[in-house]
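Peer 1: Please go over the structures that come below.
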Structure 1
Amino acid sequence: MASRKPARNQPASFQWSVENRAWCDEQVKKYPAGRQASCVIPFLWRGQKQEGWISIPMMEAIARQLEMPYIRVYEVATFYSMFNLAPAGEFFVQVCGTTPCMLRGSKDLNAVCERLIGEQSHVSDDGKFSWLEVECLGACVNAPMVQISTKDGDHYYEDLTPEIFEDMLAKLRKGETVKIGTANPRRHASNPEGELTSLTDPALYDGSRASPIRELPNAAPKA
């Protein structure tokens with residue numbers, strides 16, 4: 001895993017956009033008085049979407065905004081690998097390195113990243129890419145996989161080989177569209193490869209086997 005330390009070079013300040021400031025004000029209203037610190041993860045995530053990464057001035061601003069110690073915000077930001085502590089490229093590639101992905105070739109995907117992008121947590125010379133090895137991204141059955149984040153969203157790319165992954169990065173660099181999800185043509189979503197061999201009876205899904213809903217004793221009369 002890469003170091004979870006903030007970048008050496010930091011901006012002088014941080015300020016919310018008008019839209020995001022209004023969004024923050026609405027989020028705080030969801031929590032009881034004195035519990036506004038519960039907004040720290042949503043605020044950090046929103047800040048990252050605005051700036052592309054989490055800076056120290058952003059953490060300090062969020063700490064003041066939520067009336068909580070700066071170190072508490074720092075602890076959250078440095079704990080979760082979903083938060084970028086250094087500037088990220090246009091495409092932030094997160095390679096899952098947990099056991100299922102590692103056993104099915106994630107180290108080979110890391111090698112592709114090192115060759116085509118550079119070292120972890122650094123932006124490529126053209127500003128297009130940065131990458132990081134992260135913990136489980138929850139698509140173990142389709143290992144190995146990566147998540148690629150942009151300002152427009154976060155998407156999974158699964159059942160990768162080094163060759164498929166390298167071609168995918170080349171297409172993204174050229175502005176071409178890349179298919180989201182599994183790269184295995186014999187797999188649908190997270191189903192086993194090929195035809196289904198179990199749970200194939202349509203009656204399992206059409207509601208015909210569901211028990212009728214019964215009212216509980218002493219239930220309030222219907223209006």
Structure 2
Amino acid sequence: MKFILALVLGVLLGGAGAYFLFVGTPKTATLKGVAVRAPEPGGPPPGTAVVELDEQFFGALLDSIFRDLNKPAFPPAAGEGCQNQVVIEPGAGDVKTGVLMRDGRVIVPLAFSGTYDLVGNCQNLRGTAEAGLGFTFNAEEQTLYGQLNVAGVNVEGMSPVLSGFVTAFVQGAINQRVNPLVLMRGQQLTLAIPVQAAGGALRAQAREIHEEAKDGKLRLYVTYDFKGTRGGQ
């Protein structure tokens with residue numbers, strides 16, 4: 001019994017040591033701004049614009065990335081040999097990488113491959129994961145951020161002894177290295193509208209943003225503060 005306990009403890013400590021050696025100490029990305037919530041029950045206030053994106057939009061965007069660019073890799077390839085890397089794939093089995101809007105949540109199913117150097121043994125990875133996407137808005141920076149949180153990971157053909165450490169590696173590779181995502185900023189949010197007949201220009205900055213995810217659509221409610229400026233072009 002003592003031998004078995006020592007063996008199990010050694011596997012756990014060895015695996016944990018390898019994880020911290022190759023992946024690093026888990027880090028929590030600092031969220032910028034305030035969390036974006038659902039719209040108020042009474043409806044959006046005056047001066048609110050609605051941006052609507054559906055699942056087909058994100059599907060076309062991802063298809064273009066996989067077709068015209070390289071597959072997203074975290075971290076990017078840095079040299080020869082076995083690398084600790086997760087590569088996002090277009091699909092695996094019944095899972096297709098995409099963005100889904102369901103019951104107030106933005107869900108991101110992911111298919112992935114990759115490699116992981118575990119104590120000198122190069123492990124080839126293939127599997128699927130599911131992440132949630134949250135939003136924060138920084139009014140001072142006029143920037144809408146996204147926060148990806150990988151919650152569940154399924155690694156194909158991996159022994160139970162190693163799957164826990166590989167799961168932690170996959171979560172860390174994406175959560176720590178991707179976040180925060182810059183989704184909209186600067187000119188994508190601010191407005192500058194010349195009104196020549198009134199002798200000036202109308203400018204607007206986003207004051208707050210709310211979001212609603214349902215029925216396969218993501219709606220962003222952007223509320224603006226307007227200010228007129230006389231003269232200029």
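Peer 1: Could you figure out which one of 1, 2 the value 15 for relative contact order in percent (Cα under 8 Å, 6 or more apart) was computed from?
Peer 2: The value was obtained from structure 1.
Peer 1: Let me ask something else about it. Distance in nm of label points 7 Å out along Cα→Cβ at positions 73 and 201 computed as 5.7: which structure among 1, 2?
Peer 2: Of the options listed, only 1 reproduces it.
Peer 1: Work out mean count of other Cβ atoms within 10 Å over residues 41-48 for each of structures 1, 2, then name the structure with the largest result.
Peer 2: 1
Peer 1: Any idea which of 1, 2 comes out highest on volume of the Cα convex hull per residue in Å³?
Peer 2: 1
Peer 1: If you don't mind, another one. When distance in nm of label points 7 Å out along Cα→Cβ at positions 81 and 137 is calculated for each of the structures 1, 2, which structure yields the highest value?
Peer 2: Sorting by distance in nm of label points 7 Å out along Cα→Cβ at positions 81 and 137 in descending order puts 2 first.
None of the figures in this text is laboratory data; all of them are computed from the coordinates on show. Predicted model, so just to flag it, every value in this text is computed and none were measured. Cβ atoms are built from the backbone, for glycine too; each structure is taken alone.
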